[in-house]
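S.K.: These notes open a run of structures that come right after.
Just so you know, all these numbers are worked out from the coordinates, no wet-lab data involved. All values derive from a computational prediction rather than experimental measurement.
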Structure 1
Amino acid sequence: MRKKVNCILLIDDDEPTNFLHKIIIEDSNLAEKVVAVQSGYEALEYLEKKEEGKYPQPDIIFLDINMPAMNGWEFLERYKQLDEGLKGKILVVMLTTSINPNDKKKAMGKGFVNGFLSKPLTAEMLEKIIDDEF
């Protein structure tokens, strides 16, 4: 039986990219639920709001770097400050178009970023992450 996660959170300001990634995840049948938001602020609001009495704690967050208002780096700084009860065992993966090796080094140096991948997300990439981490 294939491993499956409960929830994946997509954070990307590009609506078509979120749409495409959501379809890929849903078609792969590797997640019960997919939530897509278009900013770091929306993501923080989602993580801090209880659903049915519990914080959502998605299993995986796919995070873009380049976004207006709050970019991926700023989101990571705010995320790091969240109460541990809000974060749970979330896997954070940067999913970006950046080819700058310094971005990868910076992300992996955070200590809580678990991966750095190039867009677009594929079913194979998702399956590997789930197989390796869950």
Structure 2
Amino acid sequence: MQVEHRIKVAAAPESIFHIYQDVENWHTWDPDTKHATLQGPFAVGSRGRLTPTKGNTVPMLLTKVVHDRCFTVESKIPLFRMVFEHELMPLHGMTEVIHRVTFSGPLTFVLGRMLVKQLNSGLPITLQRLKALSESSRS
């Protein structure tokens, strides 16, 4: 089960990636994040925790990081896995930002359906806020 949303941003990928790396401030542009922390650098293998505005704190692991291009975070709870992909694609002076969430595991049938609805309403807001922040901080 997967959800994906995209937006075009008038900012360079480097500017947006800089915002991504500031994990403790994710809540300022992602209304579905109450609190997030990362132990260590913004690099593959670093672990942290994320507390959504609705739900319990979950562990997170950076499984892919390509500076100024993409990063992937994985969160697992028993019988359920969530993979959050964030891609930045340069487009003629702009950047297309893609956020994709994939669910797997036996609880996907129950939890996935509930989260798909929440993500389909929340991700467009998250992307609009990220766009506004990225464009306002352009040099």
Structure 3
Amino acid sequence: MTETPVQVLGSEEAWELLGSGELGRLATCVDGVPDIFPVNYHAADGKITFRSGEGTKLAELAVNGRVAFETDAYTDAGGWSVIAKGEARILTGLGEIEEADKLPLRPWIPTLKYNYVEIAVDEISARRFEFGPEPERYPV
């Protein structure tokens, strides 16, 4: 194990990792009450796009579009995590919906999801982790 098992990554590598994932978690907050929703997504060009059916997620985004998004992956040896923050909006223009329809983004479960949501990312961070045994907590 290296001396620093947690490595802070730059934004370019953060975007590469974010773009390599498919499943993430959307964090919203309305009236001080946080919520987290798993979503499959597509990330490119400074934006994260996902589809959603009607419900709590869309209602919360209509009240407060400021969101956080997290995705990660791991193996036996280590892992990584990316957190992106930005402003989410429901796509409404015909042209932008037609463009979103071209993305490689399909529901994982057999439900109709007519709404596209786009997060304009203004802050991104990432970390890579090397797994290993916990160091001795109380050295002799």
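S.K.: Which structure, out of 1, 2, 3, was volume of the Cα convex hull per residue in Å³ derived from, given a value of 143?
M.R.: On the way: 1: 106; 2: 94; 3: 143.
The structure behind it is 3.
S.K.: Then there is this: If helix-only ellipticity at 222 nm (-39500 (n - 2.57) for each DSSP H run of 4 or more, over all residues; to 500) is calculated from each of 1, 2, 3, which structure is the one that comes out at -8000?
M.R.: On the way: 1: -11500; 2: -8000; 3: -5000.
The structure behind it is 2.
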